[in-house]
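What follows is a set of structures for review.
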Structure I
Amino acid sequence: MGAILLRLAGVDVFHGKIQALWDVSINVEEGSIVTIVGANSAGKTTLLRAISGLIQPKNGKIEFLAKRINHVSPDKIVKLGISQVTETRDLFPYMTVIDNLEMGSVNIEHAWKSRKETLRWVYALFPVLRERKKQLAETLSGGEQQMLAIGRALMGRPKLLMLDELSLGLAPAIVLELFKTITEINKNGMTILLVEQNTRHSLELAQKGYVLENGRVVLSGKGRELLNNEHVKKAYLGM
């Protein structure tokens, strides 16, 4: 592990007059996998949207590469090196797989220059995307669409890949395959911030985890330590 790549300190976020995040502080080390687990409406997606610049915190700091990115526009945050795969995937349904992938590197100069090399890497990670490259995104299965969404994010050559509900709506076998691929991506040097309802898989994968409840971080620690935490067992693992 390396230096702190992403730091949130005392972050408060509001939706109108309703507070969604309360004094949230997290650190993501370079080269690590960090997961944030919690129930629906815990504030996990709001947290990622704040990092991506889609929502502005009312209080606190968000720093990336030791530079404050509060109030930086979402397009500039992408260029700084943060890519997010949303839970809705946000593919271009009437564009082909290859066109969707190439959109991931548009307007990112270094990524566009290396797009052919990156595309070979993405195809190695997800061979089915090469087979389906001329198909429209809307014709893919749910698992294939998730692979495409991840592949498109990787085409931007991010320093930090954020994944929101990777396993949502997917068959267990596909989920296991995707988690293995995330490990491979991390081994290639990419830092990953994973937001997941699948508590067991995500904590087994992560070096560090945070438990978010009602907009507050209530627990943090090594992933496997949290798996053995009595509160996590009762609240999230059905034990």
Structure II
Amino acid sequence: MSEIERAARLILEADTVVALTGAGASADSGIPTFRGKDGLWNRYDPRELATPEAFARDPKKVWKWYLWRRKKIAEAEPNDAHRVLARMEREGLLEAVITQNVDGLHQRAGSRRVIELHGNIWRDECVGCDYERLNDPERGEGLEYDELPPRCPECGEPLRPGVVWFGEPLPPDALIRAEELSRGCDVMLVIGTSGEVRPAADLPLIARRHGARLIEINPSETQLSPHMHVRIRERAAPAMRELWRQLRSAMR
């Protein structure tokens, strides 16, 4: 029995399946990952672009980088990893997606229950008040501004991208929900994450401690690999495409 066949059997036998996705889940859509040999953090210094201190020092520079990333994401389409997870949710095979990604591609693929641990790059948040807005890239929103940084329409303070920067805590509601799902699932799909960023990397360990079986989809060994029950050494899109074929075949 192949690893993908084993994964399909675990999913079909489970009452509750949850997915945790990282940058590798979006790599086949052309979205650069952050780590690895071609990762963004090998080309750019996160201290200059993804910290509160960087934004306070040079908000225009930070915004230019995030607008570049938004344009790259707007040109991308969800891949089969996103689409299969959305289908699994519709078929009642998947409870929710917990994602470290900020690109919104899970939602564009049709997933409805998405917990965003690191925020959403399409959200603008005010640094001075509670104002926020979620832009729609399919309508061309959030790609250009008359000034940088853009200003809050309510209080006039600068807006910032609605992502979690280095040194910032995760959104409490998202983290609490992610931990609840991890404790309550029977199977966790761990797709395209390096396992290097905490507390997201702790979620599979929480799931395992509470009896869940862990399935890793990643072309490379990760820090989480030793804890996995099934290891599928493929990229996310082709692996999820084959997993869906196995699930559909077994459900007929």
Structure III
Amino acid sequence: MSTGGDILVLLAAGLARRMQKVVDDKITAKLLGKPVFFYSLNAFYTTGKIEKVIITYRDPEQLEKIQSAYATFNFSNWKVEYVLGGESRQASVLAALETCANHPGLVHIHDGARPLITPAAINLVRAQAFKSGAAILAGRAADTIKIAQKSGNAVETSPDRSLVWTAETPQVFRTSVILKAYRKVNATGEKVTDDSSAVATVGQEISLVENTDVNIKLTRPSDFTIAEAILKSRA
């Protein structure tokens, strides 16, 4: 049962362009018999820290699918709100955040297409955000990273791998901080691909919290096979 006061923004409005039409909606597609977004919600519910959930959606057809599936889940005592997403992830996040402008606590922003998130990882990043105001789940780079030149594919530089992290979700912030950040980048027209990039524009230090578990984002058809295998191994 949820006993905390945090908000979860679950992003579900993406277009699944890289699914090669194998899956038309990766959020409501089935993974071991349940919709993909169930697994993320279940992990957050298990932590007991979430009081309200805001789910962004793409269009009325997807909304109907999400609501129909959600009605079968047993997440009692949760307040759930559905917000129409925008043309980009950035626009969808801002639309969701505007609905909780007066919230005094923390907001967790999570990709609905990351069904492998665990309660333990959520608790770790949440604890750090509670102390510092902003924290993101991330993984240490396992491969050597190459930065390409702006024109062509020639290598520009190879950064020190020990300093390179890959950003994941959830990313957790004080609500007032993340809303201020997104309003700023929206006003200036700056484009960001994750929430911490927006927060950096308002001078907030962001903590990296290492996730040692698998937390892939479902991007290509083969990712479903990988995710199913991992869920089975955990079970």
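For FRET efficiency 1/(1 + (r/R0)^6) of positions 156 and 180 (r between Cβ atoms, R0 = 35 Å, to 0.05), find whichever of I, II, III sits highest and give me its label.
On the way: I: 0.95; II: 0.35; III: 0.55.
Evaluating FRET efficiency 1/(1 + (r/R0)^6) of positions 156 and 180 (r between Cβ atoms, R0 = 35 Å, to 0.05) on every structure, the highest lands on I.
Given a value of 17.3, 50 for Rg and Dmax of the Cα atoms in Å, point me to the structure among I, II, III it was derived from.
Only structure I yields this read-out.
Here, each number is a calculation from the coordinates, and none is a lab measurement. Here the structure is a predicted model, which is why all the values come from computation and not from measurement. Cβ atoms are built from the backbone, for glycine too; each structure is taken alone.
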